Structure formats: structure tokens, C-alpha cells
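Take a look at these structures.
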Structure I
Amino acid sequence: MHNFFGAVGALIMALGVLAGAFGSHGLQKITTDPSVIEPYKTAVQYLLWHGLALLVLWSAKVLFTQRQYLWIATCFMVGVSLFSGSLFVITAGKIFSFSIPWLVYLTPIGGLHFVVGWILMGWSLIGKQRN
């Protein structure tokens, strides 16, 4: 478990680069519809930012208790899965003409996990500063 979240962060970054490349070179050949392109771009951006966040968290893990570290990393990973994952599937649905109506509810739940992860990180660092 020592390097798990760092490895996951690196893999998320690789996936973000691949998804971004597909968005720039493949997706725009399939459609120019902004209702498809914009959610896809948002998914890629949040994927990259939170992959980087996991790498930063991993590299600074000495600043956190194990419990804090696990909660923050888990929030970011769940956020990536629900937020970016749901937007990718919604985008695919628009391209390939399928719909999973309840999927739109996962996006804000994923976003909430991002917010909670960032709040936990800030709270943990403020607590560390007081000690």
C-alpha cells in the first residue's frame, strides 16, 4: 500500500494524456457538437488535475496521518471514477446513441468527493500547522 496511490496517480495521468489525445485527434473527427466535446474536455481536465493531486499527496504523505492520507486519496479516486467516468460514458452515449439516464447523478457525487478530498487535505494541513 506504500506506493499504491502514487502508482494510481501516475496511471490516471497516463489515462488523462491518452484521453486528451483522443479528444484532440479522434473525437473531433467524429463530432464537432459542443454538447459532446465540452463534457469530454471537462472529464479529461478533472482526470488530469486529480491524478496530479494523487501524486502530490503521495509525495507529501509524511504530512498526513495514515488515516488522513487514505481518506483524501480515496476521495480523489472515487471522484475521478464517478465524475470523469460518468462524463466519459455520457459522451460515448451521445456518440453511439445510447442513454443511461441515472448516470447524470454520478457526476455531481464525484464532484462532491473532489471537494471533500480537498477540504480534508486543507483541514489536515491546518491541523498539522497548529501542532
Structure II
Amino acid sequence: MATHRLDKVNELLKREIGTFVQREFEWPGTIVSILDVEVTEDLREARVWVGVVGRMGVASVLEKLTRARGSIQKAVSRRVTLRNTPRLSFRHDDSAQRGVDMVNLLDDIEKNLPKAPRLPEGEQDPEL
């Protein structure tokens, strides 16, 4: 199977799984996102990369998704026509949380930096 076709299948599955997960599940105080899907060439398996940011633990989100795998696969198979509907396995992708942590770190650094003195109007910074 061509890589281009696999890329299209990955994107289609990502969109459909993401839509289903947002519509059918509640995640109190938590943002759950389907970040990527990687389908094997034979279309029998798909790794679904999930981002979790918020109060719910990663383990409980992955457990909830894994328990509902059958209903998710069934919903996807109704919307996506493939010879085989891949067996989904959910995995954690911590890049979303790392991004949030990085933004928070930058905010902390900015808050703790000494403020530069303001120059009187009309004067220019000698370093410029």
C-alpha cells in the first residue's frame, strides 16, 4: 500500500475517532485529544496517540478508551469504509502536557525576571 494512502487513512481515522471521543465521552476538568493515528500497512491494527491535559489521570483516560474500544471501532467502521477496520490500541502522547508545562515555565521566568528601568522619554537605549 502506498504511503500516501496510509497517510490519508491515518488522518481520516484520527478525525473520526477524535469526533466520536469528544461527542460520546465526558472528561470533567480534562482535555482529551486524539493527536495521531498510525495504521499498520495491512490495516489490521492502529495505534491511537492520545493527549491528556487536566485533572483526570492518563491511566484512567486510557482505561476508559480501551474499555470502549469495541464501540469506537464500530462507530468508525460505519463512517470509514475499509477492507478491515483496524483494532485500536490507545497510547499516551505527552507532547500536549509538555507544551503546557513549557508555557507555564516561560510565564514563571517572565514573572521572576527583574524589570529593566524605563528610560526617560526621548532617550534611546545605548545597546540599540
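Any read-out appearing in this document is the output of simple, stated calculations on the displayed coordinates, not a laboratory observation. Just so it is clear, the structure is predicted and the values come from calculations on it, not from any experiment. Cβ atoms are built from the backbone, for glycine too; each structure is taken alone.
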Across I, II, FRET efficiency 1/(1 + (r/R0)^6) of positions 30 and 70 (r between Cβ atoms, R0 = 25 Å, to 0.05) reaches its greatest value in structure II
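State the single structure among I, II that was used to calculate distance in nm of label points 7 Å out along Cα→Cβ at positions 22 and 118, giving 4.3. Mind showing how you got there, number by number?
Details: I: 2.6; II: 4.3.
It must be structure II, since only it matches.
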For Rg/Rh (Cα atoms, Kirkwood Rh), for residues 54-101 alone computed as 1.26, the structure of I, II it came from: I
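A value of -15500 was computed for helix-only ellipticity at 222 nm (-39500 (n - 2.57) for each DSSP H run of 4 or more, over all residues; to 500); which of I, II is the source structure? Show your work: numbers first, answer last.
Working: I: -25000; II: -15500.
Answer by label: II.
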Computing Rg/Rh (Cα atoms, Kirkwood Rh) for each of I, II, which one ends up highest? II
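Given 1.00 as the derived value for FRET efficiency 1/(1 + (r/R0)^6) of positions 14 and 86 (r between Cβ atoms, R0 = 25 Å, to 0.05), which of the supplied structures I, II does it correspond to? Could the numbers behind the result be given before it?
Working: I: 0.75; II: 1.00.
Checking each candidate, the match is II.
Taking relative contact order in percent (Cα under 8 Å, 6 or more apart) from the coordinates of each of I, II, which one would give 23?
Corresponding structure: II.
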